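S.K.: Okay, got some structures for you below.
Just so you know, all these numbers are worked out from the coordinates, no wet-lab data involved. For clarity, every value in this text was computed on a predicted model and none was experimentally measured. Cβ atoms are built from the backbone, for glycine too; each structure is taken alone.
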Structure 1
Amino acid sequence: MLLLDIGNSRIKWMRVEAGGQMRQDATDISEWAGLQKLFAAMPQPHKILVSNVAGDNAEQQVRAACAVWPCPVEFIISRAEQCGVHNAYDKPAQLGSDRWAALIAAWHYERAACLVVSCGTATTIDALSGKGEFLGGLILPGMEMMRRSLAAGTAKLEVTEGSWREFPRNTADAIFSGIIQATAGAILRQYELLAVPGARCFISGGAMDNVLHHLGLPVLKVDNLVLQGLQIIGQEN
């Protein structure tokens, strides 16, 4: 089984063989030619599942990269209910497929109320109840997007690398620390609203290490939560 998580910046993939053996890697969203060459050297999978949030062009590129095999490519969409998780979104299919797969993976890890946080191009903070119901979630700009928006929208502000400080005394540190506080504050606020003492916070994404140590919560760092959710979906189907 071949699983692909197509985000706005990165392509992550995992191949699951019989017996549970896995091979996985990640590459930049622009490296489609290299991915196609890599796949061409692999044996045919019996199933291909994809979460794609990068648009129609990315879908076409996935299909081209997987065209070396006759196996059909299945792009998952969020459902009203799947793999034990109930989707309370107003329009369930509009929930991002990456968020849906991550919620399914978190539920199978925990089987209890939890937060599911992804720190990527955007930061998403989603809540699961103790009954496996997706209660709802937040989407806010990712840390790098916040930094770039400040650089683009503020006259005479030079955005350079900064460091974390509780009370920053220079502009670079003020920007970096502000971004951390904004992200951590949103996570902590949602955790308070979940109102389940001791609930776990699952966190993933390329920028997670920046915020991880500023939460003071029971945190589980999971690098490929979306791929794990895809694997669970593939095995159920």
Structure 2
Amino acid sequence: MSNKSPPEEYLEIAEKVRTGEYFREARGIHDVTVNDPMSERYFYICITSLAIMILLVAMSAAKGLYPLNISIPFIFNTHDIVNDLPRMKTMTSFKGESATEALLRFLVKNYVTMRETYEIDTFDRNINGVKQQSSKDLFAEYQQLITPSNPESPIVVYQRHTRRAIVILATKRLEDQDFGMEVYFDVFMETRGEVKKSRWQADIAFSYSGVELDENKEKVKPISFVVTKYRSKRIQDMQ
């Protein structure tokens, strides 16, 4: 039995080769079997990549709508936003200290800093801070102290040429009924490049609610801290 093609098929192939139709059909078969699947493969890869990108964007949007952690903003004062990086650290000074005592010490230090520091650019903000954490009578006394009509007012004495900075050294709880805490701090008076240093003591009486959880033991109740009495005195001058 012979598998040879009849002469008519050879003549037909020869005619297609002569006219170029044979090569056109060969290119068509190559496109169908090779080029088209490759094009479809790249198309499917592009569609898949686009779908993955859409999925990631959707997941990011969903995460933003339903956050697992709540971001709590806080104020950070700086003169150099490039090099100064805010860092959060614990307020407890030793292991086992209660959160109530640690927060109280922080609030007292912050109050003394706002009240004793003087810089013309931040003076108004410090006044507002003292107002928010002082009793009505105590803030009235403070206003009498800082009013420009008072010759001893820091606005009159220091104006724009002097900067008063403080460094808190230590705090001490008091057992008497008049005041609740002593604060020791150093004062640095800078006037036209000249710095004078002195050591001071501040005595503070306050009303403080402490740190307490709500009925569900999930959230902290609003904390109340109000300074009711304040006095400061110079202990010594230092070189």
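S.K.: 18.8, 59 is what came out when Rg and Dmax of the Cα atoms in Å was calculated for one structure; which of 1, 2 is it?
M.R.: Computing Rg and Dmax of the Cα atoms in Å on every structure in 1, 2 gives 18.8, 59 only for 1.
S.K.: Work out the source of -13000 here, i.e. which of 1, 2 gives that when helix-only ellipticity at 222 nm (-39500 (n - 2.57) for each DSSP H run of 4 or more, over all residues; to 500) is computed.
M.R.: 2
S.K.: Another one. Check the numbers for relative contact order in percent (Cα under 8 Å, 6 or more apart) across 1, 2 and tell me which is largest.
M.R.: Going through 1, 2 one by one, relative contact order in percent (Cα under 8 Å, 6 or more apart) peaks for structure 1.
S.K.: Using FRET efficiency 1/(1 + (r/R0)^6) of positions 11 and 75 (r between Cβ atoms, R0 = 35 Å, to 0.05) as the calculated read-out, with 0.00 as its value, let me know the right label among 1, 2.
M.R.: 2
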